[in-house]
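Below, each structure is written out as structure tokens.
Every number in this text was worked out from the coordinates using simple rules, so none of it is lab data. The structure displayed is predicted, hence computed values, not measured ones. Cβ atoms are built from the backbone, for glycine too; each structure is taken alone.
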Structure 1
Amino acid sequence: MLFPFLGYSQSKSQTTKSELAPMVIELFTSEGCSSCPPADDLVAKIQREYQNKPIYILSYHVDYWDRLGWKDSFSNAAYSKRQYKYASWLKNSSVYTPQIVVNGSTQFVGSDAQKFSTELRKKSQLDENGIKLVVRKPNGAILKVDFTSTSVSQNNSLNFALVENSATIDVQRGENSNRTLHHVAIVRDLKTIDATDHGSIYFNLPKDLSNNYHLVAFLQNTKTGKIISATSASD
């Protein structure tokens, strides 16, 4: 269990935080998957190591493992659908967990720390300034996101993810029975629209959402899946 983290630690020293390229990391995971906790731990480690750097982590809890005895606390069929879309974009024959997709164009097993460190060293073309956000909470149940975007194309979509910073869940059944799982960057809602230069998006905040959350927005090519621009904000 320690060897993947050792590989990550050794490689990380070759990339200073100041020169880190912007990156969108999408993790497809599940509380019903016994292979997923190491991937959850890995993205949590990277989140800690690169705090306040342009690394945008999104953990999607898929629902197709809910049938194995434990319904994931954060699972959503929409996230499984998104993963199947990536299977099409990246020409994968199937979906699996844990899976990481980087900038919409590279995928690998989510617990592969060595591959992760390789991706961290790459120079990304991601635009940090293509989207601007202003996030407000008009009342306790609604989140309003005003946005502007400079990279508008008929083949682009704008995605807005409501992200809970962290959560701890005691799993009672299934492959992870009697384990306490720690999650970070949990996607609680995802909205996708055709790209436009400005507008507003509204989120109905889940009743069980903690006060520690933020919003991630990213522009994506709908033909290839490649992510073009990304940013984050909080209210």
Structure 2
Amino acid sequence: MISEQELAKLSFEGAPKIKVTPPGPKSQEILTYQNDHESSVVSYPKGMPMALKRGKGATLEDVDGNIYIDMFGGAGVMAVGHGHPEVLKAAHEQIDDVTHSLDIPTETRQKMVETLDKLLPKELNRVFFGGPTGSDAVEQAIKLARYNTGRWDVIAFEGAYHGMTGMSLALTTDSSHRDGLGPLVPGVKFIPFPYKYRNPFGCPDEDVDLQAAENLERGLSDSHSGYSKPAAVILESVQGEGGA
């Protein structure tokens, strides 16, 4: 296990360290340029007004020299932090050998499949690389579910964010993402998510998980619920975009 001293070396020293109130002048100049030249769908800088220069471990530095603790983690993809030496080493080695190979096999690709095969349940004996985004993964998952079950409907949860492409957007509930883009892909039913902070059921908070499960069970078993037997139920263990 890595020591605390070794772990500290992976991030900028002394974080957080604010030299100028964000956004600083250099950040503001870049933010203004982005606002004038990029699409209006850019959203994160509106809540986090900064222009980044570099990242190291669990910390980020902006162009004005401010250092932040990164509590965002690239929406989850930076699980081992920015610039992790082992990740950089592996990436450099692969880029030196083959940068892109479509789906033509390589030794590295085989090692990845072998690793996944050891981790997955034995019933899951095939690997499909869908990417590069989470939206792509959702699209492929729903296609597989519909194809293999022969059914159409998908049950999702209120507060969900699954992406911005066709099917994934239909599974996303935030009106700011959906407005003006309809009609969306049909066949999606939304049910309340077990969110204790904003309890949708009015029951004691300790019962909200059970209530959500019973609500789903009733919808599937009650012939008057309007639900058809679905191809899939899709949910996030933590609704990050939904506020949980």
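When distance in nm of label points 7 Å out along Cα→Cβ at positions 32 and 80 is calculated for each of structures 1, 2, structure 2 gives the greatest result. With relative contact order in percent (Cα under 8 Å, 6 or more apart) derived from the coordinates and found to be 13, which of 1, 2 does the value describe? The value was obtained from structure 2. Which structure, out of 1, 2, was Cα extents along the principal axes in Å calculated from, if the result is 61, 46, 41? Corresponding structure: 2.
Taking distance in nm of label points 7 Å out along Cα→Cβ at positions 40 and 64 as the measure, the highest value among 1, 2 is held by 2. Taking -6000 as the value of helix-only ellipticity at 222 nm (-39500 (n - 2.57) for each DSSP H run of 4 or more, over all residues; to 500) derived from one of the structures shown (1, 2), identify that structure. Going through each structure in turn, the value belongs to 1. Looking at mean count of other Cβ atoms within 10 Å over residues 48-55 for structures 1, 2, the greatest value goes to 2.
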